[in-house]
1. So Rg and Dmax of the Cα atoms in Å, for residues 121-192 alone, computed for just one structure, reads 11.5, 33; which one of I, II is that?
2. Just checking, which of I, II has the largest value of mean count of other Cβ atoms within 10 Å over residues 201-208?
3. Name the one structure among I, II that helix-only ellipticity at 222 nm (-39500 (n - 2.57) for each DSSP H run of 4 or more, over all residues; to 500) of -500 was derived from.
4. Name the one structure among I, II that distance in nm of label points 7 Å out along Cα→Cβ at positions 137 and 185 of 1.6 was derived from.
5. Identify which of structures I, II gives the largest calculated value of FRET efficiency 1/(1 + (r/R0)^6) of positions 89 and 169 (r between Cβ atoms, R0 = 30 Å, to 0.05).
6. Check the numbers for relative contact order in percent (Cα under 8 Å, 6 or more apart) across I, II and tell me which is largest.
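Please treat every number below as a calculation from the coordinates, not as lab data. This one's a predicted model, so the numbers in the text were calculated from it and none came from an experiment. Cβ atoms are built from the backbone, for glycine too; each structure is taken alone.
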Structure I
Amino acid sequence: MTNQALVDALNFYGFSDKETKVYLTTLELGSATAQAISERSTLNRSTVYDILRSLISKGIISNSEKNSTQYFEAAGPEKLLGILDEKRNKIQNVMKELKLVQEYVVNKPKVRVFTGKEGFNTVLEDILYTKKHTDVISTSKIFDIMRFDFPHYIINRAKYGITARVIQEDSQETKDLKKSDKKQLRETRSIKSWNINSMMFMYSNKTAIIKLVEGEIISILIEDKTLYEDNEKIFEVLWEKAK
């Protein structure tokens, strides 16, 4: 093995370039003073002292005193393997806990909040981007508040071949909407005594809740499979009751 191969291996192990130089120098000298290590490694003495203290704390270098002089000795190469095994065992002992932490992060709902009409448009763009069937609990007030943007979204949704089911209040606006259902790849049903100021979109394991009050539009986009599936169950109950 060449000297460069040794350096590369120790660097990969986790040593810095200077730690590698000090370790190899100390290993070569056997038992030596900091001055001797400094001279052989061509590193200044204060730097060598700092590195030696660091390697001592890691159990890679040991020190002893002879005639009031400090001598340093490098642990054998097998010690490096022993340290790796020790690290592996420590991680192995907490592997279950680490996986639980990872599972919590992976399964934690992703929530984003947007404000204003621009924020609502961000949600609509996400629906178009995913190109997945969308179920909607809505109110015809959307056409007053988003006069241009929402009809434009409907045109693009149909253009991209995205189907939708919509539940709205029983109103003239809803009756008019039903007339264009086939053209706009939509099925609309209505419920009497339905007076809400929000919308809900369910698509691709996401739930978007929109507060529809002029000047106070807030969009909450939640990506969570369980929440999506539960809201879909609620939608199906309402869908069966709607006409």
Structure II
Amino acid sequence: MRRALVFASALASGMACAQVEGVYVERLRTEGPHTTYRIFIDLEEGRVLQTVYGDVAHALTLSTTTTFWNDSTHGVPFGERLKAAALRKGSGWTDSFLAFGFASDAHKAIPLHLDTDGSVHPCNATNARCPNDGLLAVERVPDVVNMNVATGYVDAVSGNLIRTDNGGWGVLGGVKGATPENLVLIAQLTTDGTLSYALNVQVREPDGTVLRCTPDAAASTEEHQQPLLRGTLIP
């Protein structure tokens, strides 16, 4: 197994949207030429992720130079629909899906290096999620609310671009990360190509203030720029 981590962190002072500290991307090598990327929004402690969205001024995009790989048997469009029973049997681990904090119908997502409770699937030569699986068992997994986002390319259709300029996804009440580091999974994507992303997020502060953060120049006083919400990952 080869594991590499890409960590983008807002080191410079004066970022207009410091509440979003960056994007944390976990790379997991699969069998063959594919890589599974787990994309987390890195929030300041105590902040809540409310939505990932695109609008007319700031389109949201997730793209690859080839195609996204989908599990034809256990594949799901959103992570909270992935059956934990399939994971325990060794299936569904590399499926491509969108997410909002959760990576199965019984687990919250957590970066592997922060996971200390082992793996739901026994270790073997083909299991990249071992000795830790990046999953934290929880009692309740909320449904993702999808607002005008076409999910075919992370479900059953071969394709290379997820884009919206009039929609997004989230859960009612929002989500925090599983640990004080506050990393919230928003997608798991498997591809053998170069992966690029441009993400806009809405975040709630502890005092109830709502912020919208975009990698682009802010188009209104309600928006704040965080350039680290855009990136490219070369296999």
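1. Only one of I, II returns 11.5, 33 for Rg and Dmax of the Cα atoms in Å, for residues 121-192 alone, namely I.
2. If we compare mean count of other Cβ atoms within 10 Å over residues 201-208 over I, II, the biggest value is for I.
3. II
4. Checking each candidate, the match is II.
5. Between I, II, the highest calculated value is found for II.
6. II
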